[in-house]
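J.: Following this line, the structures themselves.
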Structure I
Amino acid sequence: MLKEFRNFVLRGNVLDLAVAVIIGAAFGKIVGSLVSDILTPLIGLVMGGVDFSGLSITVGEAVIAWGAFLQTIIDFLVIAFVIFLIVKAANSMKKPAPAAEPTSKECPHCFVPIPVKATRCPYCTSELK
């Protein structure tokens with residue numbers, strides 16, 4: 001069982017996934033800091049000195065921290081945009097698959113699909129060039 005576990009962990013896709021999760025967590029912290037320490041203070045400054053992190057509404061005993069929620073939404077949008085750019089760049093680097101050679105052609109006399117190598121149409125018996 002230990003050998004199976006070792007084989008499972010050492011497969012390439014499991015290691016790739018582990019690296020991706022670690023890098024993603026670090027990237028999330030960077031984006032969180034970017035949003036909370038740079039973007040929302042700038043947005044707040046433009047809006048007249050509003051501090052988003054402290055914005056909340058109290059309903060009864062419940063405190064609704066909508067400023068923190070707004071920062072989380074901005075976090076998500078920044079991360080989604082960066083992922084979009086990464087996927088777009090990765091897709092642009094992929095080479096398009098070569099077009100497959102056709103396996104059939106159309107008979108010029110009866111317009112029925114026939115094999116490319118045919119020299120006579122099996123349907124109308126016309127000779128093909």
Structure II
Amino acid sequence: MRAKSTELSPHSQKVYDLLNKSHKPMSAYDILGKLHSSGIKAPPTVYRALEALVERGLVHRIESLNAFVACHGDHHDHNAKFAVCRNCGEAVEIDEPKLTKLIAELGKKFKFHIEREMLELSGLCFACSGKKA
């Protein structure tokens with residue numbers, strides 16, 4: 001179960017608030033640039049805050065972008081799945097129980113103990129592809 005954001009250190013809270021308001025994933029250096037004027041001036045401070053947020057299940061790391069987003073899913077397992085637009089960088093969290101179940105079944109089928117899931121689908125969002133939803 002995710003910890004509440006009220007249980008965070010002041011630096012972690014600032015990073016979380018920024019990511020929660022952002023519509024796109026942000027790198028640690030993007031975060032540092034945005035929060036420099038609010039007292040966060042060193043990369044290790046941002047990395048420690050991000051590590052705490054990821055550990056608490058409030059933030060996901062998008063591996064392919066080396067960037068972070070606030071968790072907006074309403075799931076109990078914290079294995080993130082994303083659709084990432086290769087043009088604008090928008091990342092949509094996929095909270096689909098059927099997909100989570102399928103991954104678990106595949107692990108059993110191949111006799112593989114899955115310790116962490118990381119699924120990132122790359123393509124174009126509807127806005128970038130010029131199509132309507």
Structure III
Amino acid sequence: MITHTFLLRATIAIVLLTHGIPSIITGDVNLFGNLFLNQNGFAPLGVPLAWLIKLSHIVCAILLILNKYIKPSCIVVIFILVMGIALVHLKDGWFVVGGGRNGIEYNVVLINMLVFIMYPEGFTRNRAS
């Protein structure tokens with residue numbers, strides 16, 4: 001059965017796959033580990049961490065498509081996006097293009113979409129009657 005979040009889950013899965021697979025194929029994942037993560041305090045774990053990030057994108061994308069382990073998958077991706085904001089994008093401001101470059105707006109949109117996928121009915125409290 002296709003749920004009402006399928007289109008959103010599939011869209012995010014495509015985004016995650018296009019971030020993970022090409023960088024693995026081209027070897028850019030190693031450059032990300034060596035030239036960015038290792039240079040920003042993660043040495044000597046930069047390359048393994050880069051691989052974990054890229055592989056988690058692929059695994060989480062597949063799980064989103066299959067509608068399995070949705071909350072853990074979303075939490076993993078949200079954590080990576082928040083770290084991306086903190087380590088990469090925040091210094092460049094809000095805009096990805098237009099008013100700036102490489103800002104946080106794209107990550108913020110993805111985070112909000114993932115939160116909606118985790119809680120499609122919104123946040124509710126169970127109240128004792």
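We did not get these values from a lab; they are worked out from the coordinates using the rules stated. Quantities reported herein were computed from a predicted structural model and do not represent experimental measurements. Cβ atoms are built from the backbone, for glycine too; each structure is taken alone.
J.: Thinking only about distance in nm of label points 7 Å out along Cα→Cβ at positions 43 and 67, which of I, II, III has the largest value? Show your work: numbers first, answer last.
T.: Numbers: I: 1.3; II: 1.8; III: 4.8.
When distance in nm of label points 7 Å out along Cα→Cβ at positions 43 and 67 is computed for each of I, II, III, structure III gives the biggest number.
J.: I have -11000 for helix-only ellipticity at 222 nm (-39500 (n - 2.57) for each DSSP H run of 4 or more, over all residues; to 500), calculated from one of the structures I, II, III. Which structure is it?
T.: Values: I: -17000; II: -11000; III: -19000.
Going label by label, the one that fits is II.
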